[in-house]
Structure 1
Amino acid sequence: MNEPWYVKATIEYRKDRYMDHLSEKDLFQRAKDIILNCIQINRNGKISFDTSDDYGQFFWVRFSHIVEEYNIRYGDFRKKFDEQNVHGLEIPKNFQLIDKVCEQINRFDSNENIPILYKYGKLTYLNDYLENGKLRISPASSYNDSSLNHAMKDDELNFTSQIHPSKLRMELLDKDGNFKSNIKPLERKLVFKSTTDFYVFCLSRIFSPRLFVDFDNADGCLVIKDVAKFIKRFTESFYKNNDNFFGLLDNAKYVDPLFTTIQEYDLYFSKHFRYAYQREFRICFVPQKDIKQLKTIELQLGCLNDCCELIKI
């Protein structure tokens with residue numbers, strides 16, 4: 001008899017209780033991060049739960065592990081989780097906007113076989129993007145801003161890893177490379193730090209009702225249909241006045257802080273897995289010499305009507 005996936009996940013967690021070192025605060029934050037990715041808004045504007053892709057399956061298994069850790073610690077998941085204010089979860093609540101978005105999305109004809117990128121935002125700025133190719137690219141440091149909401153705020157220059165102590169080995173060596181002693185990180189946390197600021201332009205690979213709400217109640221979306229043409233113009237515009245940078249572009253790599261080592265962490269593309277539902281694609285420009293803090297710059301790409309379309313909500 002085949003056991004349900006969640007039973008298998010629970011048994012798996014009992015064999016390797018990798019969250020037993022987390023403080024109550026860190027455990028609750030992890031629970032919120034995981035639930036944030038388990039919940040989706042479908043094209044009918046309804047909250048849904050999807051395990052159809054690798055992301056969905058990953059987070060539902062992790063959620064089963066969370067439930068088991070709560071049960072082990074507190075005897076009951078639901079009671080303790082409710083005590084910690086389940087209503088504080090960052091679940092999209094602007095359903096008036098979501099309903100309007102769904103009307104537009106269901107009219108929009110997208111070819112899933114052709115790469116398309118999406119930029120969510122206010123029409124005031126997106127109109128200027130489309131008609132004049134006038135857009136800004138911000139430094140990574142600017143996203144660590146308390147005025148930004150949970151979906152946008154991120155410390156792009158630092159990442160905290162919380163690998164289980166039993167799986168972490170750190171040694172202090174003398175100047176000749178001889179072992180002196182073992183080291184334990186403070187609060188069982190390791191922080192990976194970038195030595196330089198860099199520019200990053202963030203897009204999404206998915207067309208989602210939820211992202212309109214998360215990105216500051218956006219009333220528009222720039223649909224980049226010819227990605228190659230857009231990126232070519234973007235990079236050419238950047239390098240007109242900034243030749244001392246090297247460019248990089250890729251999908252964001254979402255990492256679990258309990259299983260991430262410095263060797264696996266990609267400084268420019270790794271992001272905490274709480275943001276995984278955004279399916280980000282990013283364009284980065286890194287200075288050839290370290291710069292502590294960069295300033296936002298404006299680019300001129302020219303009219304983008306030949307490679308982009310603007311959806312207005």
Structure 2
Amino acid sequence: MSALVKVIWAVTLIMATGCSKEIPEDWDEPVNVPPVSKFLASVAQWTKPFPAFRVIGNLYGVGGYDLGVFLIATEDGHILINTGVEGSFQQIAANVASLGYAIEDVKILLSMQAHWDHVAEFARIKTLTNAQVWATADDAMLLEDGGKSDPSNPTRGARHMFRPVKVDRLIADGDVITLGNLELRVHEHPGHTPGSTSYSMRVIEDGRPYNVAIVNMGTINPGVRLLDEPSYPGIDEDFAKTFSRQKAMLVDVWVSAHAGFYRLHQKYQPEQIYNAKTFYDPQGYLAAIDQFEQLYLQQRQEELAD
């Protein structure tokens with residue numbers, strides 16, 4: 001463990017003693033079966049460290065090599081979108097600190113999808129910081145039962161669970177989240193989970209406006225069914241609606257829940273000098289949406305042919 005991480009962890013523990021909740025004695029006991037979850041996370045590079053980077057304006061990447069965790073900093077506190085798998089807290093806290101911010105100043109926790117690889121540390125961060133968890137109604141149910149009711153997971157969460165966390169406020173498509181001078185718009189993009197969510201905002205950089213989006217892609221997990229015995233009622237319509245909505249969005253700069261979706265490692269290398277146009281990729285955005293829509297249409301055809 002690096003010296004910086006030790007300092008962050010010590011400060012966090014001191015800060016936590018003043019919180020209204022105590023840390024559970026079994027806090028570091030794994031929720032998932034370790035050989036399964038750790039092997040999968042390692043192979044997928046979900047636990048591989050990656051330094052924090054500035055996307056554009058006040059939007060930063062603070063997750064690991066593959067899993068997208070994003071900080072939006074404001075003068076009145078910060079928003080954290082996603083957290084990664086269980087055990088990711090120290091890495092996130094260190095990345096936030098490396099930017100000159102503090103994890104305890106996070107006021108709102110948002111998710112893009114209520115799956116274990118993206119929200120496993122919500123409960124820990126909420127406990128340590130008193131941040132509020134905001135979510136769409138459909139994903140709120142998954143967050144509050146730790147993924148047990150996830151209808152888009154063929155295993156029904158049997159192996160891929162997370163600590164349940166209370167949702168403080170429900171958000172819906174078109175809502176605008178305000179914090180400091182930030183206005184963050186909510187976009188419901190269901191399918192991957194029933195309440196999958198994207199977010200967008202306007203950023204002025206070097207006198208130029210940019211339409212910035214944190215996009216949840218319409219990916220289909222193995223085993224998910226669209227038509228015959230659908231994973232949940234309306235899932236096929238949800239995916240179709242999501243692709244239509246995403247294609248209608250005006251996007252200049254974008255990031256997503258996994259690095260490969262928005263080609264992070266092709267666009268950015270650690271310690272690269274900041275440039276507002278590093279993640280400027282409107283054509284790449286549309287191409288990515290089209291790619292996942294084609295996979296969706298292909299699966300529909302395969303199910304119809306069965």
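Determine which structure produced the value 0.50 for FRET efficiency 1/(1 + (r/R0)^6) of positions 149 and 285 (r between Cβ atoms, R0 = 25 Å, to 0.05), calculated from the coordinates; the candidates are 1, 2. Going through each structure in turn, the value belongs to 1.
Using relative contact order in percent (Cα under 8 Å, 6 or more apart) as the calculated read-out, with 25 as its value, let me know the right label among 1, 2. That value comes from structure 1. Source structure of the calculated read-out (P(r) over Cα pairs in 20 Å bins from 0, in percent, 34, 60, 6) within 1, 2: 2.
Any read-out appearing in this document is the output of simple, stated calculations on the displayed coordinates, not a laboratory observation. All figures in this text were calculated on a predicted structure; none of them were measured in a lab. Cβ atoms are built from the backbone, for glycine too; each structure is taken alone.
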